[in-house]
Structure 1
């Protein structure tokens, strides 16, 4: 079973959820107290709460992968279609999850979704990975797929996201080598490029503003399905001293690195 969660109380999350339901032939059921829809291999669950704070709800899902359908929030109101894993690199867990704890990333599904969004994007939104951030924490492979930026967006974005999800569920390709990313900005353009060119499927991505938390790299390597045995380093985005520290930690972990 693959679970999809959306927030009925949020316009964009609800729009994506309804678009997904329109693409699939599902029967109504229940997930606990929540209305859900399933065909036996996929279950779409309707919530009335912010998805980032669903730690308690999803903690019992330990194997079945999860896709969260969400609004994208941008301080600059940049219209974007994004994909990212969840977790908190630091001791701060203001937006769900736990301090210094990462969810299990789902690199191949994220890469498939990213490529699907790029292929289907007819509304000139930016298509990009986001660095690992916010909750909930999951013990099953999970990811967020998001649309938005401004408060209101072109509703065709809902259809694009839904079609990308259906396409990814159908093909589930294992394309590219699984790697974690280190040293990007919040929108890691270099890592996005690698995935769109089918060279790498990214797992967790640590942005440069979180590179004081290098003790988390070991967790980033193993909290992924499949696990990451290589790290891509955004070389020019980091100071020389930062690069040296990162490489030292990676060497101790037995993880090869690639400069990009």
Structure 2
């Protein structure tokens, strides 16, 4: 039996208008489907608007035209309250700079979205939080203040938080962009593990090593999807990673010429 389609984007366009009423089209007629368990990295040369695409399909920004369907619901037609509801129930988010509340502990930050939903009692939420922290290797940090964490630890907290409401899709915007190479590897190991457990992930990155760990790499050029490459699930060996990275670099070099 084939995988289930969970997100469908049809004829998405995004135009920005300057103060002088000059319109610039930055995303043009983009259509694609995302299936359950996909792990997609989106890349493109500088200025290719890969983050703009992510924001428009994830309900954080509204496209100028087009449809975005999740579970048969067209979120592009929703008002801000409706979008906020979808963001809380359907999606998880990880940003380059973790957006954590400094007044809360690690575990309180992770449980925050689930507490807002209030769909499970506190003991169930606590068990889930503990399980996520254990997988992320941050269980011993549970009661620590956010201000005491390293960049990598803070990013792991935000990844755990993104998982708390069992999202249909996790969107990550340059999740390793502010991290050193070793910490970036550790964070990507967590994403790879989550995907192997069934999570659907879409991330944007300018780092070919990060993209090479995804199952698919999509390349954006001039506001359109230029090419899609199926890499398959990474076996987590450094030898295969080098080959995958070479494949990604070859396309990126071609786009940047």
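Here, each number is a calculation from the coordinates, and none is a lab measurement. Predicted model, so just to flag it, every value in this text is computed and none were measured. Cβ atoms are built from the backbone, for glycine too; each structure is taken alone.
Could you tell me which structure in 1, 2 was used to calculate distance in nm of label points 7 Å out along Cα→Cβ at positions 162 and 210 as 3.1?
1
Can you rank 1, 2 by distance in nm of label points 7 Å out along Cα→Cβ at positions 154 and 186 and just name the one with the largest value? Before the final figure, lay out each step's value.
Details: 1: 2.3; 2: 1.5.
If we compare distance in nm of label points 7 Å out along Cα→Cβ at positions 154 and 186 over 1, 2, the biggest value is for 1.
Kindly point out which one of 1, 2 the value 25 was derived from, the read-out being relative contact order in percent (Cα under 8 Å, 6 or more apart).
On the way: 1: 19; 2: 25.
This value belongs to structure 2.
Looking just at distance in nm of label points 7 Å out along Cα→Cβ at positions 194 and 226, which of the labels 1, 2 belongs to the structure with the highest value?
2
Tell me which structure, out of 1, 2, gives -11500 once helix-only ellipticity at 222 nm (-39500 (n - 2.57) for each DSSP H run of 4 or more, over all residues; to 500) is calculated.
2
Using Rg and Dmax of the Cα atoms in Å as the calculated read-out, with 17.3, 56 as its value, let me know the right label among 1, 2. Don't jump to the answer; show the numbers that get you there.
On the way: 1: 17.3, 56; 2: 18.3, 55.
So the calculation was done on 1.
Of the structures labelled 1, 2, which one yields 15.5 when mean count of other Cβ atoms within 10 Å over residues 10-17 is computed from its coordinates? Could you put the intermediate results ahead of the total?
Details: 1: 22.8; 2: 15.5.
Label of the originating structure: 2.
Given a value of 0.30 for FRET efficiency 1/(1 + (r/R0)^6) of positions 18 and 74 (r between Cβ atoms, R0 = 25 Å, to 0.05), calculated from one of 1, 2, which structure does it belong to? Let's see the in-between values first.
Numbers: 1: 0.65; 2: 0.30.
Of the options listed, only 2 reproduces it.
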